[in-house]
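A short reminder: the numbers here are calculations on the coordinates, not readings from a lab. These figures come from a predicted structure and were not determined experimentally. Cβ atoms are built from the backbone, for glycine too; each structure is taken alone.
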Structure I
Amino acid sequence: MDTSRNISVAQCCTYYSIETTFVQSLNDYGLIKLTLIEQEYFIDYDQLADLEKYMHLHYDMDINMEGLEAITHLLSRVHDLQSEIKQLRHELGHTPIKPL
């Protein structure tokens, strides 16, 4: 498998100075997706922004995994509702609203 779009969890944790158990917990809760390649876990570069967001919420604001999961769900729901409102306004011919 091509690993050019991935970074190993070990390298990532060293770079960010975080525990591998934190990254594994994010994977277990479905907040990020790790890929197992030849007995080593990797994270896609596209998920690094999410990882950084979760790191800040967890380490800086002391939010646990359940809280991260709830926040992610609620933000996703807000985004979906904003998209729906934008579509409905478009259908009605109103000017678009700015996202948060």
Structure II
Amino acid sequence: MKKTFALTHPKLQPARLVDAIKHDIKKYLARERRKQLPAGADYWTFDCRFGASQDVAKKIFTSEINKHIDAAVEQQLDAFYVEILAKACQHAPRADENLE
């Protein structure tokens, strides 16, 4: 998902618009996690970027998306850019630890 979300709408209140944006992002993450994993992969991880525009977007963690949306609302931005790219990963094997 590479998308610029507008924070202004002629008919919707800003709070309802923000809730709808957060819901869309949550639905996208859930849909990506439900996809079939390729052979050799254990889980889905996401590369995320967030910023006022695509040019100034910075890398963030998935868990911080809602915080950054709230910060954009507080800064009274007209729009913000979100990029979420899914990638399949494999857990690293644990090192054997001999507990004596």
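With relative contact order in percent (Cα under 8 Å, 6 or more apart) derived from the coordinates and found to be 21, which of I, II does the value describe? Show your work: numbers first, answer last.
Details: I: 21; II: 40.
Computed on structure I.
With mean projected area of the Cα convex hull in nm² coming out at 9.4, pick the structure among I, II it was computed from. It was calculated from structure II. Out of I, II, choose the structure whose coordinates give distance in nm of label points 7 Å out along Cα→Cβ at positions 44 and 60 equal to 2.0 when calculated. Of the structures listed, the value fits II.
Determine which structure produced the value 28, 11, 9 for semi-axes √(5λ) of the Cα gyration tensor in Å, for residues 28-83 alone, calculated from the coordinates; the candidates are I, II. Traced to structure II.
Out of I, II, which one gives 0.70 for FRET efficiency 1/(1 + (r/R0)^6) of positions 36 and 68 (r between Cβ atoms, R0 = 35 Å, to 0.05) as computed from the coordinates? Traced to structure II.
Could you tell me which structure in I, II was used to calculate mean count of other Cβ atoms within 10 Å over residues 52-59 as 11.6? Comparing all candidates, it corresponds to II.
Out of I, II, which structure matches -17000 when helix-only ellipticity at 222 nm (-39500 (n - 2.57) for each DSSP H run of 4 or more, over all residues; to 500) is calculated? So the calculation was done on I.
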